[in-house]
Structure P
Amino acid sequence: MDKMPENALKRARRNKGITQEKAAEMSGYSVDAIQAWEAGTRRASVEVLDTLAVCYDAPWLAGMYLRELSRGSVAASFPVVEPGKPMPEAVLALLEKVMSFTENKAARRLVTLAADGQIDAGEREEYDRIMGELEEICRAAMELKFAKEG
């Protein structure tokens, strides 16, 4: 039987290297609440997410948690990121994507496609490809934002 993947709350706590008891002590919430949020039997509020993000030193926590809870366009608004990448690796990944976008002249092509305010059927495939590249740039930028220093 497949094991359910850890949710963002549990990953953030474990990345910090603390127990649920220590998390409760640091945050002011009960151990039962921490356990329920991690198990998915209760949903954490935005206030809880803000508090735990500070306690766990995980500024990415709210976005990842909300993405996991959401479906469709809401989930798509939060890129899937790998927080804690080494900073040099994150910088190189972002620069590679930006340089590729520039070398392919995708920005100029996007201006041409969008100039009339609509994307017709003949333009859709190229537009979607360019938007995919931009999403990858955004994801890489978020990974740099949440990269591990040092």
Structure Q
Amino acid sequence: MRAMQPRIRPATVNDQRAIWAWVWRSGLNPLNLNWRNFVVAEVEGQLAGFGQLRPHRDGSLELASLVVRPGYRRQGIGSRIVRALLAGQQGSIYLFCESKLQPYYARLGFQPIPPAMLPPALARMHRMAIWLMRLASAISRREIGIVPMRWVSQ
């Protein structure tokens, strides 16, 4: 049975605790989790997923903290969240993803870019992410690659 279509809406202060908990539970970057930057997907009144456009000091925007709860995955909810976040945006939006997720984000209009094309704030984050992924790869004994990607408004 297919789930009902999610309702995508701006996050409210009441979503803050769930966002914070699911970001931590998912092992995502917990920095700058301001609920005002998020949209959420609800299915029958239940939080099914969320994502944010995280602003950086240099003016760049990062698609970040995209989480779809396990029972709601593979139903297009993540894609709807991303499209809602990108709607009306001008310029470039950046993201970092594991190599295995690159095709998913490519379908949403993101293209891989060399690290040299990242804005300064995201270049610093990328250097730190590379170091953390090397550590995680060593611990897990499997290669975990990270890819910087960019979406540009049409």
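Coordinate-derived values only; no laboratory data. This one's a predicted model, so the numbers in the text were calculated from it and none came from an experiment. Cβ atoms are built from the backbone, for glycine too; each structure is taken alone.
Where is relative contact order in percent (Cα under 8 Å, 6 or more apart) largest, in which of P, Q? Can you show the working numbers first?
On the way: P: 24; Q: 20.
Once relative contact order in percent (Cα under 8 Å, 6 or more apart) is worked out for each structure, P has the highest.
With distance in nm of label points 7 Å out along Cα→Cβ at positions 24 and 128 as the yardstick, tell me which of P, Q scores highest. Before the final figure, lay out each step's value.
Numbers: P: 4.9; Q: 1.8.
Top value of distance in nm of label points 7 Å out along Cα→Cβ at positions 24 and 128 goes to structure P.
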Origin of the derived value 0.99 (Rg/Rh (Cα atoms, Kirkwood Rh), for residues 16-63 alone; candidates P, Q): Q
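Given a value of 3.2 for mean projected area of the Cα convex hull in nm², for residues 80-119 alone, point me to the structure among P, Q it was derived from.
Details: P: 4.0; Q: 3.2.
So the calculation was done on Q.
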Parent structure of the calculated result -20500, given that helix-only ellipticity at 222 nm (-39500 (n - 2.57) for each DSSP H run of 4 or more, over all residues; to 500) is the read-out and P, Q the choices: P
Origin of the derived value 9.7 (mean projected area of the Cα convex hull in nm²; candidates P, Q): Q
Structure with the greatest value (metric FRET efficiency 1/(1 + (r/R0)^6) of positions 48 and 88 (r between Cβ atoms, R0 = 41 Å, to 0.05), set P, Q): Q
